[in-house]
Structure I
Amino acid sequence: MSKFLCRLSLFLCAALCASSALAHGEEAHCAAVTASVEDAGFSDVVTVTCRDGQALISGDVLPDHEMMTGIIGTNEQVPVPALNYASPVQLAPNLGSGPHTRDAALGVAVNGIPIYDYTAGGEMSQDDLASYQAHLDTVVTGQLDVCGGHAGRGDDYHYHAEPTCMIEQMQNAGPDAIIGWGFDGFPIYTKTNPDGSDIAQGALDVCNGQADDTFGYRYHTSEGAPYIIQCLMGDVPDMDRLPRVGPLVPAGGGRGPEAGRPPQGGVDALVFVQDEVTGESLMSYSYEGSDYYIKYAPSGTDNCYDFETRTVTNGGALYQAELCR
C-alpha cells in the first residue's frame, strides 16, 4: 500500500472515531480556547473574543522570547509587529473533507503567534502533503531560529516547527497542555499523548493529528517532519479569506522593497537585537566576508517604521524608507 493510501486510511479511521467522541457546544469550546491562553500565562499579551462561531485570538505577532538566533538560510526579513492581528478558531469543529492546505498560517499558538506548516516556498498540493518536501523544509534548510520560527515575507514572525521557547515560558507546560489551535478548531499538543504516553508509530495522519476523546481530533508536534500541523483536517468556511500578514509598504504608497532571497550557502553570525529604550531593532549578519544589516525603529506614525538596510538581496546598496503596515 502506498504512503498516501496509508495516511488516507488513518484519516478515515480518525473521522469515524471522532464521530463518537465527547461533543460540547460553542460556549464550552470558547471556554477551552480561553483557558488554554490563560493557563499558559499569556492572557496579558493575548486576548480571546468569541463571536459569530469563532474564537478570535488577538495579539501583535511578536513573542516575548528570543527571535531569529540560529538562522543560516535567512530570507532577509525581520519581525515587525502586526497590531491587533486576530487568528480565527472555529467553535464548532467538524472533521469534513480535509486535508486542506494554504500558503499561510494554518493555526495559532497560545501566545498569539501564527503557525505555518513546515515548508517555505509556496502552497503544497494534495499529493505534496503525502510526500516529504526536503527542498522546502525550513528546518533542514536552516531557515528557522532556535525557537522554531522566523520572519516571513510580511516581516511577520511565525512558527514552522514546535515553538520550543514559547513552551518553556508556559506556566502549565506539560503533555496535557494545549500549545495552540488549528483554524478548524482542533487543539495542538506536543510530541506525546496528553496523558504523557508515547504516540504509537504511524498513528499520526498526514496533517500530524489523530482522534481525541474530548475534542474529536487533535494535532501534535513531532521530532521529524512535518514537525507541527501540516494541514487542516477540519472544515473552515472561506478558507481563502483566512487572515495573513501583508508585506510592508512605503508610507507614501507604492510597492515595498523586493522580498528577500536566502543567500546561497547561508549567512554567518546572524543576530537580532531590540533596544527597549529607543525601540530600535537590528538584525546583522555576514556573507562571504561582507557585513549586512536591517534595522528599523518606530517613525512616529502609527504602524510605521523608519528602515535602513544593506542586504545581500539588494547587492549591499543602502536602502532607507518609512514602511508601514
Structure II
Amino acid sequence: MSIKYVFKRTGGWLYLNTSLGRHPLRGAGVILMLHRVLNNDRAAELPHRNELCVGPDAFEHLLIWLQRHFECVPLMTLLLADPESVPNRPRVALTFDDGWRDNAMNAFPLLRQYQVPASIFLSTDFVGSRQHFWWESIGETLWGSHGQVARHSLIEHLQHAGRPLPVLLDDIDDERRSLALLHYLQSLKTLDARTLSDLTEACPHGAQPQALDWPQVRMLEDSGLVRFGPHGASHAILTGLDDQRLHEELTRSWTALENGCAQPLPVYCYPNGDNDVRVREQVAAHGFPFALGTQAGLYRHDGDPLNLPRFGVSQRNACHPELLAWRIRRGARS
C-alpha cells in the first residue's frame, strides 16, 4: 500500500470526522454519479469495469457510510434547498446514468433496505429494447467473456474501422490487460454513432436485455424512492450533433419519459458529461432548469445550474469511501 494511498484515506477520514474538516461542506450538497451495480464484487474490480461498476457488497458498504456522514436526500430536494438553511449534516443525492437493468436487480433492493433515494437517468431508446450499450458489448467481447471466436471476429471489424487493438490487450497479466482495455474503450468514443452501432451488432447478444424496461421503471417509481430523468435518447454525444439532431435528441428523450413515467425529473443528464454553450442553451430552451455534467465539485447554488458537478463512484472508492471523502475534500477547495 503506497504512502500516497494511505495519506488520502487518512485525510478523507479526518475530513468527515472532525468539525474543522466538515466546515467547508456547510450549505453545500454532494451529487454522486454511479452507473452499474453488478451481482458480484470481483467482477467489478478490474480497471475496465471499476470506473462504471460497483459490486453489491461495495455498494452496501457505501450506503452505510453515506448514512453515517450525510443526510441522503432526493436530487430535487438538494437542488431546491434554501441556501440560507444550513442542515446539521451535509446532504448527498445519488444519481445513476444510462438505465442499466442491474439498477433494478441489484441496486434497488439495497436502496430499499437502507431507504436511500436515487435518481436514474435513462437513455430512452434503450428502455424496453434489446439494443445494447456499445461500451459494454465491445468491452466484454474484447475481454473474452463471450469466447475467443467472438473476440477475434470483433477484432477484425475493429481493424476494418481503422481501430486495431494495442499489443497490451493480449497481455497475460489481467490487471495490465484490463487497464489497456479501459484506455482503448475510451478512445472509441470519438467514432461516429453509426460505426459504434455496427461494431456493437458484431458482438454476441446476451440472454437478457442490458437496459431497464418500462414496467421496471414504473415499479421503481412506484416505490417512492426512485425518480427518472433523461440521459439522451440514443446516448449520442450532444456536442457532436447539429442543431436539428440535437433538438430531436432532447425532444425524443423527454417525450419517452413523459409517456413512461408519472413524474419525470426536470433535470437533463448529458451523455458522457459533454456540453457547451450551444447545448446548454438548447437544454434550457427545452424547459430544463437543471442539467448534470461530470466535472467534480460541490453543489453550492451559485454555479451554472445547467452544468452541475458530480463525484463519480467506482468500485475502489465504494470499497474505501475515505477515498471518496478525499475527492469531495478536493472539490470543496476548487
Structure III
Amino acid sequence: MYPPIEPYETGKLKVSNIHTLYYELSGNREGRPAVDYPVTVVFLHGGPGGGCDPKDRSFFDPTKYKIVLFDQRGAGKSTPTASLEENTTWDLVKDVEKLRTHLSIEKWHVFGGSWGSTLALAYAQSHPDRVLSLVLRGIFTLRKSELNFFYQEGTSHLFPDAWDEYIAQIPEAERNDMVLAYHAQLNSEDSETRIRAAKAWSKWEMATSKLYVDPAHIARAAEDDWANAFARIENHYFVNDGWMRDGQLLEKQGIDKIRHIPCIVVQGRYDVVCPARTAYDLKKIWPEITLHVVPDAGHSSREPGIAKLLVQATDSFSDI
C-alpha cells in the first residue's frame, strides 16, 4: 500500500432533509503529464455503517489519483450518526451520484469491498455511463444464503468460541433468526441494551474477518459510538434484504448493463464473512471480470495478499 497521506480538502454535503455526508479529497488535484485533469476514484466503505479509515487512502497512487472518500449515511463523520431513517441501498446509490455531481466529476473509478462491493455493483448498474472501472473485494450481494452462512449457520462451525459469545446476547428461544433477534435489541428503547447488542454484533464480525485473528481489530467493537452505528445500520440493511430481490445484483439483465466496464475482483479463499461462493457466482455470470482468489487470506482488505492485489488493480487502471 502507498504511504499515508492527508486530505487536501474536506467537506459536507447535505443529501436529504435528514442526512449530511462527510467527504474528503486527497492525492492528485492538478492532473498528470499530458492530461489536464487527475483520474478520480471513489472509495465505498464496508458495513454498511463502518465509515472510512485514513488508511483507505493508501490503496491508490496519490501522484495519479484524486481520491474521494466519504462516510455513508449514519456512518463515520456523517450526521446524524447511526440514523436508520431514509437509509436504504437506493438512497446511498443516489448519494454517490450526488457527490459525483457536487464535485464536478464526469466519470470515476469505483472501489469497494464487502458491503462496498454491493454498493459498487448497485451504483454501476444504476449509472453504468459514469463508471470507468471497478475494483471489488470480498464480494457480497446480500442474498439470504450469504446472510444465513455468516449469521445463522456456517461460520459458526469455524469460530465456535466467538459464536458462543455472539449468541449469548440472545435468548435461546429467539436464536432461530439471529438477524431478527438482534434487530429487536439494537432498536430497544433501553440504551444499555442497544449498546450491549451493538458491541456483541460488531465483535462477531471483527473476530472472524482475518485469517489470523487481530486483537486490535476486535478491540474496535468495544467503542460505543462506532459499534452502535456499525451494528444498527448493518442489521437494518440485512433485516430488510437490502431493499432488493434475492440475488438481484447477479441477474443477467443487471450484469449486462456493466459488462463493458473493466473489473478486477480480489477474494480471500478463507473469507468466512463474504465467502468465495459469491465471487465465483459473479464470475460465472460475468466471465469478463478478472478474479483473483488469494490462497492465504480471509475477509480483511488489510491482509497482505489482498492489499497487494488491490493496489496492483488500482495501479493498472490509473491510466484509463
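Quick check on the output: 9, 38, 40, 14, 0 is P(r) over Cα pairs in 10 Å bins from 0, in percent, for residues 41-224 alone, derived from one of I, II, III. Which one produced it?
Traced to structure I.
Given 27.6 as the derived value for mean count of other Cβ atoms within 10 Å over residues 105-112, which of the supplied structures I, II, III does it correspond to?
Derived from I, not from the others.
Between I, II, III, which one scores greatest on distance in nm of label points 7 Å out along Cα→Cβ at positions 137 and 193?
Details: I: 2.8; II: 1.5; III: 3.7.
Between I, II, III, the highest calculated value is found for III.
No value in this document is a laboratory result; all are computed from the given coordinates. Keep in mind it's a predicted model, so treat the numbers as computed, not measured. Cβ atoms are built from the backbone, for glycine too; each structure is taken alone.
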